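FYI, it's all coordinate maths here, none of it is from the lab. All figures in this text were calculated on a predicted structure; none of them were measured in a lab. Cβ atoms are built from the backbone, for glycine too; each structure is taken alone.
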Structure 1
């Protein structure tokens, strides 16, 4: 299904960002009246990223939940501005101030910034639309930060046993995870997106093979904007069409392609791939169980992995043991 959502950037002050986070819970997007035409274009499921001026960093992502409305009741802290042109919204990712994503580090890969030497001018004004690929790059960086937080395990332990024996058991276990998606297909995509994020890829679901290409991949792992791994989740539907999408991904320089499929479909895939010599040599077939086990083990491993890979000077009075 094509994604027709639009992507926006709200420019705000740290004072108003804190007010949004601590008081309003990002329940509304509001801008000055002169931006009403842009706000009227917002629709449910559009995505919004918050840029905090002064800090020059991105701090949150929200999702639009309704249509434009005009309201002159004061919500924000500015003395001379009530920001009356509004859309209702809900928070998606909200970072703490020491977690904010530095915009300067992303400037080289953000396509809406045409003049990289004077990038600051592209963050002026209260609201602007940005390309989907730029939004997803920012979102991916924020997800990397968000996924590093300690807290409740990603696996609901009381509902997971060691008695997983069959593919159906794995499907049931996937459906018991704390995930946002409803269908098995989308849940596997969400898991793969998270695994890619742990591995420091720019991981995206429903990603166009190329920005002007008709085909979308179920999941793509990118290095910045450079293609790395293309994944199709083929647990129902047409295997040939999924194979064709992966073949297109190879043409656009994805170095590896993966098809996630049910065990009973492997023979069918091998028959289809019999004469696809080049593509077959670049392709892996993964089971639902392999994705689940990787996801289950991933968070703990990659928390240690980041500590192992980190190389930065820190002022220390004494060493602490990493546990």
Structure 2
């Protein structure tokens, strides 16, 4: 959240008089005149980072300026969000975020970061479903059987959570299915997946990319995908909606933001460049390899999307009695 210090009125008036509409337009028209920093709130190698690096190569070509990826992991991407929110709103620092961007305001209210008022939405990149899976030793071989098993054994099934998105996806599932399972938090998918395979926990909602090799080897079982549609990476695995819980959707979206107050012409130029990057065959292939269904939109459409997503997860957070580990 950007905090502005009060300035004497006379100084403000003098400063404003020096900035003519012509000067502002000229500055916007010249954008970009120097390299752009693309901040990612997660470590190198994760899905958000892979997406950002694929886009940075094409954006460098589109904008004729180098686009540099800057990883600032921590606190479910809150650190990166706060860094970008406090940068100058000139388009030279942008954020590649995931669905946690809309969740964190409710999950961590002390952060004082609002995903709508503190960010300027540029474009929705797309979304990726997760696997809802279990350990092969668990009796449940479908979503319906999992719900029935959990109802017979309230609180006895343990589920792994490794981020705010997977934590709340499971909490939404619990609420809609009217079941109780016990959360076991892990610091990322790295330790959470082995915990599922090893039987430390029975159930987990995890990235398809992360879980797919273990499903293919038989060390984990995919019950369903959490998106609105089946995944192109696992077309034979049904959605949760198809298998006993109509209306359940909890995919992970990805998008690009600038600091609040970034001029519309600059936002528009970035949106246009990103749209061109997203149709490049190499970028498209890289994102699809991460399970991303590419669905770009306009800045206004993205703003409304984030607003609705924030409201959806705020209700889940309010109904939840526990919080994930950072």
TODO: Assuming -9500 is helix-only ellipticity at 222 nm (-39500 (n - 2.57) for each DSSP H run of 4 or more, over all residues; to 500) as calculated from a single structure, say which of 1, 2 it is.
DONE: 1
- [ ] Using relative contact order in percent (Cα under 8 Å, 6 or more apart), single out the structure from 1, 2 with the greatest value.
- [x] 2
Open item on the list: Quick check: 13.4 is what I get for mean count of other Cβ atoms within 10 Å over residues 28-35, calculated from one of 1, 2. Which structure matches?
Closed with: 2
Open item on the list: Of the structures labelled 1, 2, one was used to calculate Kirkwood radius over Cα pairs in Å, for residues 196-235 alone, giving 10.8. Name it.
Closed with: 2
Open item on the list: Say we calculate mean projected area of the Cα convex hull in nm² for every structure; which of 1, 2 gives the highest result?
Closed with: 1
Task: Entry that produces 0.95 once FRET efficiency 1/(1 + (r/R0)^6) of positions 100 and 116 (r between Cβ atoms, R0 = 25 Å, to 0.05) is calculated, selected from 1, 2 - done: 2
